[in-house]
Structure formats: C-alpha cells, structure tokens
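Colleague: So, here come the structures, one by one.
Throughout, read-outs are computed from the coordinates displayed, never taken from laboratory work. For clarity, every value in this text was computed on a predicted model and none was experimentally measured. Cβ atoms are built from the backbone, for glycine too; each structure is taken alone.
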Structure 1
Amino acid sequence: MFKRILIANRGEIACRVIKTARKMGIETVAVYSEADRDALHVEMADEAVLIGPPPAAESYLVIDKIIDACKRTGAEAVHPGYGFLSEREAFPKALAANGIVFIGPNPAAIAAMGDKIESKKAAAAARVSTVPGHLGTIEDEQHAIRIADEIGYPVMIKASAGGGGKGMRIAYSRAEVAEGFARSKSEAKSSFGDDRMFIEKFIVDPRHIEIQVLGDKHGNVIYLGERECSIQRRNQKVIEEAPSPLLDEATRKKMGEQAVALARAVGYDSAGTVEFVAGQDRSFYFLEMNTRLQVEHPVTELVTGLDLVEQMIRVAAGEKLAIRQEDVRLTGWAVESRVYAEDPFRNFLPSTGRLVTYRPPAEKVADGITVRNDTGVYEGGEISLFYDPMIAKLVTHAPTREKAIEAHSDALDAFAIRGIRHNMPFLAALMAHPRWRAGKLSTGFIAEEFPDGFHGHMAEGEEAHVLAAVAAAMDHVLGERKRKISGQMTGREVTRERRRAVRLNDQEFQLDVARTNGAIATQFFGADGRKGHSHLTQSHWRPGDPVWIGTVDGKPTAVQVQAIPNGFELSYRGVLAKAYVYTESEAAYARLMPVKSAGDTGKFVLCPMPGLVVSIAVTEGQEVKAGETLAVVEAMKMENVLRAERDGIVKSIKCKPGDSLAVDAVMMEFA
C-alpha cells in the first residue's frame, strides 16, 4: 500500500480524499493555487505545495507542476478527484513516465471513454443503444446548424471534454444553435483547454440515470447500482439520489450488466460511471462514461456501505476487488443536494465573498438516519470567483425515500450560511415539492416547475404559524433578557405585556405569549378576538444564534434566524419571511407606515454577479432592440450573456473587456 499520495484537486473532493487516506494510514499532500492559500484542504493535508496563480490553466491544470510537487514531497501516487486533470489521458501517461501511480483508470480506458465523442463510437461498436447524433468534427456554426437540421430539433450541444454542465446548451432553433455553439465552444476552451464539440438529439422528458462501476487490474468489474440525477439546472446536477424511484429490479440489472460489458470492452480498472438517458417507460440509451469519481458518489456509498475512494486506492495499488457482484446490496435510500454559492432569487447568479457564518448541521448516524456533509470551506473563508461555486454536498440516508427526504429537509433548515448568497432556500423548496416527493422526475423538472425563476413562496397554513410562534418565542427570550438587565439596574421587577402582534410578510397574527414550565406558549387569536391555534415551543436558543433549534408542539424544528429591527428574517422549509414582532401600540403605528419603493434603475445595465467582463457587444450611441446581446460576463467558469430588456440607445459604457466587476456595478447607461 502507498505511504503517501498527492491530491491533484481542491475544495470538497480534496478534503474527501484526505479523510479516507487518513483512515487508511496514508499521508497526504495537497496542492494549491495562490487563491487557495488558506483553503481547508491545505490545512487538512500533511504537506502542501503552491503550484501557481489563481487561474486553473496556470495551476491545477498544469501537469508538470503536479509531477514536480510529487517529486518534491515523495508522493507515490496521485488521486485526481473530479474535473481538472481527472479525465486527461496525458496525465496518467506523464505520471507513469515519472514512476508515479495514477489512482484512476488506465490511459487507454480514458482515451476510449473519457472523450465524449470517442466513448459514443466505442459504445456503438459494442452495440450499445446510443442517442442519435453527430460524432464527427464540427467545423463552425454553419456546420453545426446543418447537423442540427439533419438530426431534428431540439438538439444538445456538448463539449467533447466536458463535464459539470460546462460547455453545454440545448437549442430549439437555428439561431439558438449558432449562439449556443459559440458560447459552449468558448466555455469548453476556458474550462477544459479543449473546444471540440458534438451534437446529439435531445430526448424530450428524459431522466438522467447513471450506473456506478468498479473494476480492478485483474479483469474484475462489478456495478454498484444506480443514481438518479434528473434534478438539473442548466445541465448541472442539483439533487441526486440512490436508488432511482423509476427503476425496477429487472431494468436495474439490465442497465448494470450493459455498463459492465462496456467497461470490460475498454479494460476499465477503477471507479467510473456509465450514464444513461432514460425514458419514463424505462427505456434507456447510453449517454457517456465518466472515467473518474463522480461528485454524487456519496449516495452510492451510503446505500452500499462501500468507500469508493478507498476502493480506488486499493485498486491502484494492485489489489483485487474484495467484493463480487452477488455481494452488492442496496440498503435504504440516500439523497444528496449541492449547496452552491449562487443567488436563486437572481436567476442563480454566482455569489462570491467571505463566509461570515458557516454552520452546517452536525454529522451523525443515529436512529436509522445518517447526515453527512462533504465540504471544502470553513467559517471565515473566501468563496473565490475562479472556481466552481460549490460550498458543500449535503447527504442524508434513511430506511425509505420519504424518511431520507424528511431528514434532508431538517438538515437544510439547520444549515446556516451568511456573508454570501446561497441556494439552500431553493433546495429546501425542492424537498417540499409534491412532484419531487412523488418521484415524478425529468431533467426538465426545474424549468417546468419554476418557469419564471425561483421567487420563494409565501408562508401559509402550518408553516406561517410555526414561523410566527418561533418569532414570538425569540422576542420573548430577548424581552426576558432586557427585563433582567433593567431589574438589576432599577432594583424592581419589570413587567411585560403578554399580547404581541407578529407581522409575517403581508400577514398579521395576534398572539398571547407567556413562558410555561420552561416552554413558551403562543396563543393565536382571530380577527374577531376568538382563540385560534395554540403552540408550545421549546428551545435553548440564545440571542445571536444563527439557527433556532428546538421543538414546536413536540416536533423537532430548525429555523434560520437573522435579527432585523423589531424582528427577524427567517428561513424554514424553503420559505423566507421577515417577521416583525410588535406590542399592540407599536403594531398600530406600524400599520400606518408607508411602504418603501425601490429606486428606478431602468436606465442602467447592472452587473448581475461578481465576474469578469469577457466582451462588450455594443458601442456608445448604438440603437439596440430588446433581446439583443449587450455583453458577456464570466463568473465561476460560466459565461453569462446580458441582453437588452427593452429598445433603447446606449448613452455610455462604464466598463471594458477584462474588467473585474462587483455585483450591481453599473456597466452601461441608456439614454
């Protein structure tokens, strides 16, 4: 077994590999760019080596720098994680030439399967059903349009060396093919250093299901069940689960055996994933093979009980697989959500900055429930604009899908992040969505259920009562603290009015609030003064805690809390609400206050996210029509096209290509 390995990656996957290596008694070496000098994976590793400036093309993607780091630290093997160099045939070849072991598949398998075009050719040769498409070289936009016309719309434009949703577009017309091809090609070049593209038919209402395979260097290959990855946004997976609610045992066996046959055909000898696009009738087509560890591997680990990173290390060291196909058992259900630094209320635009608060839920294995959080960040750390916006992968496991989802909802409610925007309100809303809970999924789920984007939803019914009761309980705790201080200063007991009015967004609740045997009772009153619902809350919450954790009527409950004047900003089950807590006299005055309106910014084009200006498509004095491209801004390896919302004339341009802009920075002004 290896004594020391180097992880040629960063973030949560580097931390994930370090944890397993430590468990196996293997020393680890981290590599880092100047932007990652204070990163968590650098702190966790036994040794760390600086390999260059922030851009990945000058650090994490430079093979010679990785090899030099191995030689300097005595690392015997390299784990590539995912992304970066993990699917570059040249990387394991260069490592082997320098006597260093690659913890991944052999170069020939990467060449056959890692390249999206070549993998489809190999699958076709092996008589695996594939999606109709063009696997040859695409010369330019006009060539792409001719191919799309032949295949029939809609089509998927994909980067041959792609992954993670980068360099990928769906096109429904010639115009969309032309623009999508240009943008995808540019993204592929900057993300992978390879701008080759291919086009295939886009299957309507599809599901994305993948089979985890595992092979060794002795000819043994097995499959470890499937993962459903249909909940996607812009072709980027958001939620994954294992097993799939679609498959039956016969389909699972058929897909697994086909995946193994394909892996055997290319001599696959590590952990890898064969991806399929599946119809609602359980028909399926080979999509691609990822010759690396997948982001979503934890759900497979939790339902099989296997550590895939450990298996990869043992296989790379020459060991035979210790398990056979008949030994594989899928137990329970696992759900994973990707916590991203992005603003779901602004079309999921990236967010960067300092993690002022980062308090994930406690990891645990208790009462049949597992909560796991794979992360590469820490409180006080920075989210950089140079890399993927992933903050963490939250994973839960339970005996049933329903219980795994419920545990996941609880964990999201208890996950506190401040300082940057994040997508947890959206993830929580997905967990509560009836269609998701029913398992009626497709890759179009998010686009279909949120056609106008995500705007959150109003607190109603039980959720509204929970939030109002919790807000009133926290206000009561704050009041007790103030009264205690006042009493110490004046020498006499300070009394408190029991009646409170809680304004929750546009709703108002009349409550009677009092402490009863350590709990806080909230009695709701109707508009007619009659008693309505009553709730009993219990918690050890203290002022300043970012999460209220306790029980409401005996049910465990967690609510995100941020103090605002006269109240709290709350988040619970995907609901974001401002709760103002007033005395009766304060409430009377508050009802008379005018509502503030936002200032008019209609004449300005504001940068929607922190990013780098790639190009400006207009000039000062130019007349533009609604929908025309104004500029392209890149953030976290994704290019975002800014378009004119209405007809107008460009009065002035406030930025130029290459400028780094903050969110809401003025880019242009219209006359």
Structure 2
Amino acid sequence: MISDKLLNPRTIAVIGGSDDVTKAGGKVLKNLLGCGFTGDIFVVNPRAEVVQGVSSFQDVSMLPQTDLAVIAVAARFCPDIVRTLAYEKKTGGFIILSAGFSEESKEGETLEHEIVDIINHTGGTLIGPNCIGFLNVNYYGVFTEPLPPLSPSGVDFVSGSGATAVFIMETAITGGLRFSSVWSVGNSAQTGVEDVLEHLDLTFDPEKSSRIKLLYVESISDPARLLIHASSLIRKGCRIAAIKAGTSEAGSRAASSHTGAMASPDSAVEALFRKAGIVRCFSRNELATVASLFTYKPLTGNRIAVVTHAGGPAVMLTDALSEGGLSVPAITGEAAARLLAKLYPGSSVANPIDFLATGTAEQLGHIIEACENEFEEIDAMAVIFGSPGLFPVDDVYDLLHNKIRTCHKPVYPIMPSVMNVKREIADFAARDNAMFFDEVLFAKALCKIYSTPKPAGQDQGSAGTDSARVRSVIDSAGNGYLLPDKVSELLDAAGIRRVPEAVVASAGEAEAEAIRMGFPVVMKVVGPVHKSDIGGVVLNVSSTDEVRREFLRMITLEDVSGILIQKMISGMELFCGTKREEKFGHLIMAGMGGIFIEVFRDVAKCLCPVSESEARSMIRSLRSYSLLKGVRGNKGISEEAFIRVITALSDLVTAAPEIFEMDINPLMADGDNIIAVDARVRVEK
C-alpha cells in the first residue's frame, strides 16, 4: 500500500534545495512554496543558511522528523540520505528526482536496489528515481511547469516518462482538463504503473475519487495485475485511456534506452487493453482528446447530430464520424420543420444542422433543445462554433456551458478559433469545461471510445476440456512439434471436431485408408513443418492408383516419416490459433483462413482465458464478419460453433500452458459444422 506520508504529508524536506530555480532542487522548492501547502517545508543545503526565504539545514541528520523527502542530489549520495531519513527521521514518502541510477549503469542499478531495500524495510513509498516528481491536490512535488489546475474530480495521470508527462499535461491543460494527481514513476524502482493502479483501485471512493485515469506506459511488468485493477476501476465507474509506447522494433529500442524497459509485443498489449476496457491511444493529442471526452456524459447510442455555423468543418466531422462507425442520421419530419422555421433562411436541419455564419446563440439554443427533446433519432450533439473575429462569442459559449450541464444527451463543444476567441475559450475552460479544437481528432477519439468494449465478462468458456487427457499428452511430450496422433488427441480432449485421418507407412495402408474414408482424400507428409513448400500436400486424390503414386513420391521427400491420409471436405476456411507471449500468457487469435489471414491479416485477438462473450466480440470485430454471416446467397457459418472452438482452444492452453504455439488452419466451416482439417502444436516447457 502506498504510504499516506507520500499522499498527505504534514512536513516536506527538499534535499538539495537551492536558490537556482533553473535546477531541479530549486524549482521543486519554488513550486512547493507557491502551491499553498499548509504544512512545514524544510530545506537541506550545506552551502546556504537560507534558501528561497527558508532556513536551511546543513545535513539531513539535523532535520526534525519529516513525512516526505524530495531528493535532488547526485545519485551516489542518495542511499546514505535515504537511510538517515527512513531510520532516524521516520520519513515514509520519498521522491527522488535525481538521475544516474539503473537507467545509466550497473553501479547506478546497485545504488537503486540499496535505496529500495531501505524503503521497503521501513514500509515507505518511493517515487522514482529519474522522474519529474509527484503532485496531488495537497502539494506540487514536481520541478516542472506548467503546473496543472487541480481538482479532486480531475484526472489521475500515471507516466513512465517525465518529459512525456509534461508534454501531455501541456496538451491537456490547453483543452481545459484539470488534474487530481500526477505520478511520474521514472525508473519504477519500487512503485510502477501497476502499483499506482492497484492503489487507485483499492482506495477508490465513489463520492470523492477521480473517475478518469490516464496512462503513459513504456513497460508493462505485470500484465495480470494491470488487467485486474484497470478492469476493476472501470467496473466501478472509472474510464481509462492509455498509450503504450515502444511497440515497433525501433520504438522498443528507444524505450529500452530511455527507461531500461523492454517493449511488450504489440498484439498482446492490444489484447490486454481490450480485455480490461482501456481505450488505447497512440499520440499525446489523442490521449488528451479522449480524456476530455471522458469528462462528458458517455454515449448511449451511436447517432450524432452535427451542429455548425461553418460548412467545411461539419463535412469533415461527418466523414470522420461515419468512417469510424458512428452515424449522422438524416433528420426529417414535423419537428425538423418547426426547428427550421426558427432559423434564418438558407439554414438546413437535415444533419449536419447548419444555421449559417450569421446564426445566433438563441438559434443554437433552439437547435440543442430540439435535439435533446424532439429528435429521438439523436443520441448526442457535436457543436462547432468559432468566429472570424468580428464580434465576441461569450453568449454562445455561455449557452454551451449551461446546456452541457442540463441536457441528458452529451453536448460536445468544438471550438476551432483558438486565436480569434482566445479570451472566450479561456473563460469557458476556467468554468471547468473541456473542449475540442479539431473536429476530425474529436471524431476519431469519440469513435474509439464508443468501439472500446467494456471489461471482459466473467462467464466461462466451453468447460468441455478433458484436462486429465490433455495433461497426459503434454506430460509425456518433449519440446518441439507434436506428432499428428498427439495433436489429434489434444483436439479430441478439447472437444474440437476434426476430420477423419490416419497416418500410414506403406502404399497398401494408404490405399486401404483412402477406401475406408471414401474418395476424394487429402495426402500430407508427416515430419516437415512447412509441408506445402516441399510438395508435401496433395488435394483431391480420387483413385487408388493416384494414392499409390503420390505415396511413393512423397515418402522419399527429406525428413518425411509417414503420410497422413484425410477425408477431403469443403466449406468456408477459418483460422484459430494461439501463441504464448512472455508475461502476458496465451494470446488466442481467430478469423477467416486463406487469403484473409495471409494477405489481409484480418485476425481478432484476445488474452486467455477467453469467455463466450469475448469470443463473440472477437468474431464480430472482424472486417470479414459480413462474409461469416453469409452474403449474396452464400451460406454463412454458425457463430456459436465458432465461439465453441475459440473457447475450447482457450481452455486447452489453460490446462496446458506448456503449449508455446498452436495453429488450427484451416478450420472448415459448413453451416453448423466446423471441423479442424490441419493443426500444429509446439510445446516449450
């Protein structure tokens, strides 16, 4: 648990405080003195008697008991300072701004471990080292600017990068956001993103706690814990958005050099965030825009009214909303006619609702009232209102301020005139309003929030896996790819139907099995992983002569130990597979097979365990979903049968985590029947 001496200190000591506010120790002291902190502030500086008007102590040993220490001295001095503070001064909160620790060298890593051991032994909490600090509504323990406006209902922001935290705050503050706390965890030597989320979850108070959480993450050290506490917070009514940086190979190198963190596989991160209900962002502007949207009432439907006095931005907004999966429905009927009569000639209410450049605040009020009370086909309003600079727009922004609070449907203010009405925008933000400056960025963020699922449900998977049989196969297997008979046994144990097959060692056996199954059959080599590359797969074999001829050819291919005979079946090709990702566990993947996976990479992903509702969401998220349902007279597949395969595979790898990767490709689907035609299983214990 995070120490209350960090969160709500009565006394704060700045170790390395100075009069030079261009340095970390001087600037953090200035921020603390100017933030209205009501407790005592001490300074330790051996070369000055008074620092910024505060009497200075020559050494930490001379300090009185101190709840919180903010340390801005060279790394080599920090362990002894922390030891004195922790054991002699009963200090429970530590913010180490200094660099020169594990991010730089082995020697620095040793110092860092020594500090953590001391703080852990005394039950304290460490933020950093190598960070910009920590702030909440009680004090500004950071050495940077801007200092965000604070509110208990503001944003809780956790960042693995100090500089990035500053840049994100700048963007967010400009958009009118307030903050409740900012955690710059730096090297995360003791307290990382997962620890902060756990604290925010376990201490959540529905009456007092912020409901908006933002994360900038360069390393996910404990995905399971992040999932547990993020999804718990969201179920309690919070909304979370996050950037996970370092997902490309080049980005991973950058993240590693900056924080010593290794980037997690991007597909696993995507699946983790989706399972938790976290809105994933990819830029500072996107994160700030999503956070601003979080301050508004959530969408209960996808139908948006675009209200504007300028045509161009409305067209771009409409396009972006439509492309992102939201609807801008036509507005017609008597209510539309009544509204049109209240607007200037030339206006349009068809949606976009354009009330012209000469439109007034009164007319905008009529439009919002109609969308709120008369247009049942509308779920929310996006209002674009700027100015050419000819006259003030206070009356419009006053109206928006009031409507945002009184309407049951969300009203989103888009204010493109960041220079012409700079004063009015500042006044609007000062009244605790977040706003949007770019209509397309707004639309993409809104679409992303709407399409992000809620945290995964607790319903179970297929529950039809014979775990004892699975364990028997896995326990007796070595590392590497399993033989076909063992793969078949695993599929049977999981309850995944498979095509009839047999492995043969002679041409006579091959003929007999083909006759037993009935022509046509498929013949595949046993042994090589990539069968097609060596001519080891033959389809539509239709006679005993062809069976014999192909057997004699294929059995001589390199590394072939036998020939697999299968009954040839037809249908729509599907794919289902799994791969174990370090720290994250197994990632289940599913989609259409053939060209859809090879070229279009149309694959849905989910972390294990996969519930039935998650499997259904996976299937419906596919771009090819309409093909699975059946189009233009072509028969679709059974969605429920595909769900059973996905959850069965999840149950299988839950019973056998030693499975490193497994492909079932293709699964052949014909109506209600989905049958595994080919599968590969690689075990790594």
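Colleague: Given -8000 as the derived value for helix-only ellipticity at 222 nm (-39500 (n - 2.57) for each DSSP H run of 4 or more, over all residues; to 500), which of the supplied structures 1, 2 does it correspond to?
Modeller: Only one of 1, 2 returns -8000 for helix-only ellipticity at 222 nm (-39500 (n - 2.57) for each DSSP H run of 4 or more, over all residues; to 500), namely 1.
Colleague: Out of 1, 2, which has the highest value for mean count of other Cβ atoms within 10 Å over residues 112-119?
Modeller: With respect to mean count of other Cβ atoms within 10 Å over residues 112-119, the highest-scoring structure among 1, 2 is 1.
Colleague: Given a value of 4.5 for distance in nm of label points 7 Å out along Cα→Cβ at positions 272 and 424, calculated from one of 1, 2, which structure does it belong to?
Modeller: Comparing all candidates, it corresponds to 2.
Colleague: Here Cα Rg over 2.2 N^0.38 Å has been calculated and equals 1.18, so which of 1, 2 was it run on?
Modeller: 2
Colleague: Assign the value 1, 6, 11, 14, 16, 15, 14, 11, 6, 4, 2, 1, 0, 0, 0, calculated as P(r) over Cα pairs in 5 Å bins from 0, in percent, for residues 328-559 alone, to the correct structure from 1, 2.
Modeller: 1
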